[in-house]
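Each in structure tokens, the structures are laid out below.
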Structure I
């Protein structure tokens, strides 16, 4: 994994150097930011156990009513495949913190993220709901999200899907694991909408962005169908 240069835009080529920059994480109301989350403290910045990296299959989102009203991501000619939905702090036992602060998204940082998260409203929403719970500064959180996104290699067959494809979600999971041998199948969850359309692939990561097994709650979200549709990149 790479260490972003402070003066340069975030990388968007899917390559990583194998290094991870350890960032200064605050733990709300005191305590050790590296320790397990305190279950008694809800929605407190820095109080979480692991990250969930959400990769959204953009053609699926763009077929929904929300997507059809999102010109940033879904206007004609916007040919996105898997995009960064978000990097979400999670609790090990159940649930996740959200809306841990009120600091608005920095417009300059929002613009830097558009190569990975192709809609300004999405970037702003992800900071407010999830980033404020990370214990990181806004700059560090967006760098961490971008670094996590580019640390996961997308299987080549999904980079520019030109025709509708019916897939077995278990096979998609295996392909992601094969493309990311340092992560493995237990770290990936493939989600589908209505057991008909592939919607997202999730990767469970430590606070240092290393692969780790997903918890029981996240594993329960695995798509149960043996055949779902991946809409084509338009």
Structure II
């Protein structure tokens, strides 16, 4: 038992030291990138399964699995060289680094993609019997943490991936903020899309001309977000 405890303490100490060195290296280098991220998930997914006591044989659970499969189809649409997509069960994260050159064009394109995917996701979920999706777009920074390139292979068998560390959700404050806002319980319980106010004011994307910018939500600790889309499901 003593040897086991010493091994745990030694490994924890090594991990803490490595973490400090990684962050120190990032802060001294150009390892920090401005980024923008969407967090979008299925409304009512967890609540509906809770009502069924997570009975895997129930019709509600079957519907939940169908909703996830349908959301997966939506996520596949965003796959290309510019956008990175991660599906986390009943949620999707789409993110993009904002280049110093042509930043406005990059943000404009990203918001257009988000707008399209939100509407497609909301309609798709309705078609399979769901109650819609809710999305939040926020800006922040992403840090080039080592290994955050997707699947990291084990040394024992390089062909066998053993650790998944995707860029869109690792050391990414845009993702963390978008998730925090969506989880704040301060947003409408309806199919809706929120965009951080600063993104729209900083970049003035032309797509904003198609949005409703009359309603805002002031989210504790995160600031103001425009409610740009509402879909009846």
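Values quoted throughout were computed directly from the atomic coordinates according to the rules given, and no laboratory measurement underlies them. Just so it is clear, the model here is predicted, and its values are computed rather than measured. Cβ atoms are built from the backbone, for glycine too; each structure is taken alone.
When Rg and Dmax of the Cα atoms in Å is computed for each of I, II, which one produces 20.0, 66?
II
Distance in nm of label points 7 Å out along Cα→Cβ at positions 107 and 203 computed as 0.6: which structure among I, II?
II
Given a value of -13500 for helix-only ellipticity at 222 nm (-39500 (n - 2.57) for each DSSP H run of 4 or more, over all residues; to 500), point me to the structure among I, II it was derived from.
II
Assign the value 14.8, 42, calculated as Rg and Dmax of the Cα atoms in Å, for residues 123-210 alone, to the correct structure from I, II.
Label of the originating structure: I.
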